[in-house]
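Multiple structures are listed underneath, in structure tokens.
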Structure 1
């Protein structure tokens, strides 16, 4: 599906990215068949929540208010 939008994407680069994502726990991999099947390790909503918590912790010293204020500064 990616090749329809980006002809420069190769099988090898997609496979490598999926292997990295698997190593980070973002994807699961079923190795029971010759072709491995990758799937999300968690729902999109759960992943977004987890990443947002991590961002707030790392970039805003745990302050959700600081995150919102930073977002609002860009739109005012």
Structure 2
């Protein structure tokens, strides 16, 4: 597990509850709405900067890089 990584929401499919976060120089990271730390409706918008923990599961083909404890950076609050 890696902690406090800064990334940018690449895309978030609100109706499905998942999306992707881009990290400079790395593969994209999958994010599920249940990992987003905010009150009320949990969603991200393209271009929002986020801070998150990265859980890497190399044994999975898809979603092997998952975001957890996702929160908006001060820039977006």
Structure 3
């Protein structure tokens, strides 16, 4: 295992997603939804390792594209 200049072992880099891959994953999760769902529900279906704000960003982009609708409660 390689080491950084500090002497600490380097962590392997996470695989970078392809362009639009996360949007596709979010849309797939939404297709399985029993009805209107919130950001936390989507995040949970994606494995829960994404930041809450990342999921909100993707949902906002999908909203701007007209791919999803928002219902404020």
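Every number here is computed from the coordinates shown, using simple stated rules; none is lab data. Just so we're clear, the structure is a prediction, and the values are computed from it rather than from any experiment.
I have 11.4, 35 for Rg and Dmax of the Cα atoms in Å, calculated from one of the structures 1, 2, 3. Which structure is it?
The read-out comes from structure 2.
Work out the source of 0 here, i.e. which of 1, 2, 3 gives that when helix-only ellipticity at 222 nm (-39500 (n - 2.57) for each DSSP H run of 4 or more, over all residues; to 500) is computed.
2
From which structure (1, 2, 3) was relative contact order in percent (Cα under 8 Å, 6 or more apart) calculated, if the value obtained is 13?
Computed on structure 1.
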